[in-house]
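Take a look at the structures below.
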Structure 1
Amino acid sequence: MLISLYVDDRRALPKEKQFKIKFNDSHLKSTETIGDKWSTFQYLNFQTASQPYYVIMNADLEILNKAKQYSGIDEYYKCLLGGLENE
């Protein structure tokens, strides 16, 4: 299964799904777009805002391989194979 989170999607979230989240004592982030929602999800779960960012997980949400930031084709392919080996 492939899931893609588009952090650059600027379509507005419905008002009832918009929220603010406090990252630290000095930063309150508004989450008003689909991209805001997914970038917040990525940051909270993986402590990064790198794009693209690849995480290989199984259906039980277990991470199967070390997450990978942008890389070339060969390195990305090795990352995918490593995830399959750990499944």
Structure 2
Amino acid sequence: MNVFTGRWVSGAKTDFYWPDLGLVVETDGLRYHRTPSQQAEDRRRDQVHAAAAGLTPLRFTRAQVVFEPAHVRATLAAVARRSG
């Protein structure tokens, strides 16, 4: 199963993309995802991924990735099982 980083999908650069699973994962740190306008743009991207491309978008905060890696892995595994 291939995963790509920094790949352009549905007109947006993604953090992680699994084409075989139709899964896009974004990791949100406070530097680029702090303001309401930045967060609104994130939601629009998720909606385009889901509506136009039929992809499953997931978002994890930096804190989740660093301090809750078991939760992140479990969520990814559950979605992967469902998707493929």
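Derivation of every value follows stated rules applied to the coordinates shown; laboratory data play no part. From a predicted model like this one, the values you see are computed outputs, not experimental measurements. Cβ atoms are built from the backbone, for glycine too; each structure is taken alone.
If relative contact order in percent (Cα under 8 Å, 6 or more apart) is calculated from each of 1, 2, which structure is the one that comes out at 26? Source structure for this number: 2. Computing helix-only ellipticity at 222 nm (-39500 (n - 2.57) for each DSSP H run of 4 or more, over all residues; to 500) across structures 1, 2 gives -9500 for structure 1. One of 1, 2 was used to compute FRET efficiency 1/(1 + (r/R0)^6) of positions 18 and 58 (r between Cβ atoms, R0 = 35 Å, to 0.05), and the result was 1.00. Which label is that? Checking each candidate, the match is 2.
To test your reading of the models, identify which of 1, 2 gives 3.2 for distance in nm of label points 7 Å out along Cα→Cβ at positions 26 and 66 when calculated. The correct label is 1.
Consider the structures 1, 2: one of them gives 1.04 for Rg/Rh (Cα atoms, Kirkwood Rh) as calculated from the coordinates. Say which. The value was obtained from structure 1.
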